[in-house]
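For reference, the structures are reproduced in the following blocks.
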Structure P
Amino acid sequence: MRIVIVFLMRKSRPRIDGKAPIYLRFTMDGRRVELSTGIYASKEEWDDIGQRFCGNISSAEVINTKLNKIRTEVYDIYNQLKSCGDEFDVLSIKNKFLKVDIKKDVGILEIFDYYLETMLVKLKRGYSVETYKHYKSSRNRVAEFIKYRIKRKDYSLEKIDYKFLEQFDQYLKSKYKVCQNTAWNYHKHFRRVLNLAISLDYIDRNPYKKYKVALEPTHREFLTSQELDRIEKIKISIERLKTVRDLFVFSCYTGLSYADIIKLSKSHLQIGTDGNEWIVIDRSKTNTRCRIPILTKASEILKSYEDYPTVYDTNRILPRLTNQKLNSYLKELGDMCEIRKSITMHMARHTFATTVTLSNGVPIETVSKILGHTSLKTTQIYAKIVDQKISDDMDLLQMKLDKKEKSKGM
């Protein structure tokens, strides 16, 4: 085990004056660390081969003495650690060089717990309760895997590698029978916790840079305009089903998720610059502000519940039901309307994006803003669905045209 020390110029990071920083790099056992020396030089002043400063004589002597001192200090630390007989690596040398006292063998679960603690502090101010629960579930899966496979309560951050991540993936799929995209979510949380470990200087690289987890394309189910019309117009005598239908249709014309609908209050209703009523709300999932003009059908539903027993004389504007009950009753509603799709509350959001807006020519940027997406890429998934619908319709048209051509030739 030997250490290799070099000095190099970071030419890709020049200052305004054109001078670039000189970095110290030391490598051992295939792992390396790079640190800034605080020295800057122009391309003409730096000798890449000799790793020396070659500017004016007085400056060169001072700077090269400093570089020699840095090199000697790193070698001294390396020799001290080697003589002790304990295991060490480039991070141990780095921490001793920077005089940073970092606890050895920090475990991944320890960092996971720290991540969860920071999320708790920021609940409803950056993180939702649901997001916190998902991360806690991921932490528990990692803990179970460590206990099952390695027979320990925790596992050193520095030992997490490609093999560990691959075995964790296999464990999720064999033990819990999760699909690829569910496994991807667990890995996403794990990767972010490891990024935190890098920020805290416990590790210098994330093993996920080598271990890639693919996300399979998903089919986002939505209602066609005919199916939505059927739900809107069906006569319902059962009160609970009528309420569920109204909440679902309201979501179809606003794009609001279940979590946002149940917290909707009179304070979220505002008059926009156009003089019409808008819903202005921060999304529960991302805390992104949504500004939604209220379409006629959504407005009619709001008016119908102004005197509703659980809404009247409160700050609410719609009845509240649990998501579980809503989805259960929506299945009944689907059967009544002879819709074979598995209707859920979240399908209403997909229906708003595809059938109500994009299919009617609303620009994708506008739809993205209304839905509160933080990235246009998320909204583009719906655009692909609409394109597929157009393609299917055009195929059907082509078949009809071909049929007409054949009939003419007879």
Structure Q
Amino acid sequence: MIRLLEKIFIGKDKDLTDPKVRSQYGTLGGVLGIVCNILLFALKITIGIIMNSLAILSDAFNNLSDMFSSIVSIFSAKLSAKKPDKDHPFGHGRIEYIATMIVAMVIIVVGFELIMSSIEKIIAGVNGTAGDLVFSWVSIGILAASLLVKLWMFFYNRYLGKKINSSVLMATATDSINDVITTTAVLLVTIAAHLWFEDYYFYADGAVGIIIGGVIIFNGIKIVIESIGDLLGRASSEEEVNAIEEFLLKDPHILGCHDCIVHDYGPGRKFAVVHCEVDQDSDIVEAHEVIDGLENKIETQLGVFLTVHMDPIDNKSETIVTVRNVIQSVINELDDRLTFHDLRITNGEHNINVIFDMVVPFEYTNEKIHDTISAIRVKVKQINPKYTTVVKIDHKM
């Protein structure tokens, strides 16, 4: 069904990195959400009033809040597709992360409201003012059918969210599966109350409402935390960095890569910087031309706007090669996560400086860094007593 709608309203073989195409997908998901949630709200509020069930009424208003989430997803899709301007040169993609937080806050508010209403229902039941449950198998059947609608909404939001890497649609998918759990619990408690403890159904009605509210709040908080991480800027994923470096290293002119950092400005708006090692004796114009070509290919094939810093290295000196091999051997023995780059040797009257950058994991303490450098210094001194090791520490991104 969703693929048919996708084909009708968007078309086939579209460029998913194009902001306009992403906006079309976001709008499709949002419009479907509005239509489905209005239908579910109307059905559930009618049934909730007829059956005098707070749980069903709460479920209805939960669907109404979902409609608001769908409206937010449409606006965020439109706004994030705006072209870069002088105030926002990297585009407006992070609006999606802000919209995701808004959706999450709505989810949390709904959870709190559900808990408060459930507590009030229990108190009203104790005071004898909660009213009786008016049971109807027809209404139960309609509620059960609504589960299928919400399941479909979960699957299509997840499908579209993964397809265009949209945190808003993924958050909406999470909300949809929460609704499936909510409605299922409401159905079970209503049937159980009718069959076994109708006189005390308000206790079960309220208790289930509190539990469901807690689950909804928990999922909302999880989404908020993930959105904050996206807004603050996450560390480059290993997969992203490896993809860029492997692409670059296929070219014979590139002898090594390091310090690759990816900046995420929203889906489809990723910028990266990387240092590439080239032979110091290579023609600088030719090397520059090669790097320009690689930057363009990575933008086209990986969707990343890349800037390459060129590091000329001496790859022929026997001294450099010997020292490099010794350092590599030491760090391999200590920790295979350690790497180094920018090795150079400067001659002095009494000392010969062996200078390089070493990349260590963030969890390394100062003491562990000191011990690692000391181990390297001992080995380097064995090559030549005049060697003095000078290390600049970088942290693994």
Structure R
Amino acid sequence: MEMNLGLRSEVQLLLDRVVAMVRDDIMPVEAEYHSEIGKGDRWAYTPRQAEILEGLKAKAKAAGLWNFWLTDSDRGLGLSTVEYAYFAEAMGKTPLGPEVFNCGAPDTGNMEVFERYGTDAMKERWLKPLLAGEIRSAYLMTEPDVASSDATNVAMSCVRDGDDYVLNGEKWWISGAGDPRCRVYITMVRTGGDDTPKHQRHSMIVVPAEASGIEVLRPMQVYGQDDAPHGHMHMRFTDVRVPAENTLLGEGRGFEIAQGRLGPGRIHHCMRAIGQAEAALELMCRRSLQREAFGKPLAQLGANYDIIAECRMEIEMARLLCLKAAWYMDQGDAKAAAPWISQIKVIAPRVALKVIDEAVQMHGGEGISQDTPLARAWTHVRTLRMADGPDAVHRRQVARAELKQYTQEKM
């Protein structure tokens, strides 16, 4: 079967417009946007932040540069996963990029869940404003008291009581829950007992953010940063009542929904990481030519030629692997795509981290300061090595797929 990893000509023209908007409109205001954080309430948008963000979103929407992630939907622009991967890379060059085009996590994954598995009422109440970029959402899975890399450990209690379910427990690393626009949580809960098959013990339930009994315990810090106003919150649910019809697909379908959500999302994360690596390499190259030490440009000192060359080659390899994973996803066989997605989930953050770190080194003290986007990019990509499954889990999946070719022994 022919593996086409390229773009149709009309899609390339669309991508060129996105690249131009990222370069000309978004990146120039990135520093000003971030400088507004902490002026007043950290968990609210300042007037200037709102003006920047909403102005960019309005411009993108008016230009038809919106909701590219809808790759298997009549609501979208008809992109394949391979084609969308190029857009994710372009948008990933700046932290503001994904939201400006309504392609940011965790909303894209949550919108996919609502579109695939939600009722008409859910689509009207939640999907419609999410598609319009009017509200935001969060995905609640990880818990502080269990090893959540094994999702069968998820323990939040969800007990049927008449026409409602009652939820009790804690979740943390809830990305986006600090955002004042966050209106809905898609939540992984345990509904089955020990006598239920372990992959049928969990369910997904939709929880309105304003539901009574939800308490924000604290914002989690990522290397000392709270990522306000987006945030990664630690929350406690105490007797939170949710209508039974808010369960997605019924009891015991949580793993099925989670895998449908996480597969494409992992590819999107990885391509955004490649975008960050490209942005870092550009900063590195410019710095190496503009800055002098010991009478020479930095590029000519030490092993910097080799470092730049290695960064370029590793980015290219990571991109091709990601596109191959996206191609497998486009073939419609999630099981066949899974090992490739696991490979790129390990490789893309690893490569991006290396490139960003080398760019930091090229910038010296400035590289670890607030004067470049490099320190923020490094912390984000380092965190990505744990989001949506840590490296060890994905390497295990890759090894199992490899060994399966040679043995029938149960692994």
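Where a number appears in this text, it was derived from the coordinates with a stated rule and is not lab data. Computed from a predicted model, the values in this text were never measured in an experiment. Cβ atoms are built from the backbone, for glycine too; each structure is taken alone.
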Given structures P, Q, R, which gives the highest value for Cα Rg over 2.2 N^0.38 Å, for residues 30-157 alone? P
Working back from 15.8 (mean projected area of the Cα convex hull in nm², for residues 150-309 alone, computed), options P, Q, R, answer is structure P
Which structure, out of P, Q, R, was distance in nm of label points 7 Å out along Cα→Cβ at positions 70 and 350 derived from, given a value of 5.6? P
Determine which structure produced the value 25, 58, 16, 1 for P(r) over Cα pairs in 20 Å bins from 0, in percent, calculated from the coordinates; the candidates are P, Q, R. R
Test item: FRET efficiency 1/(1 + (r/R0)^6) of positions 134 and 230 (r between Cβ atoms, R0 = 30 Å, to 0.05) calculated as 0.30, pick one of P, Q, R: P
With mean count of other Cβ atoms within 10 Å over residues 278-285 computed per structure, which member of P, Q, R shows the largest figure? R
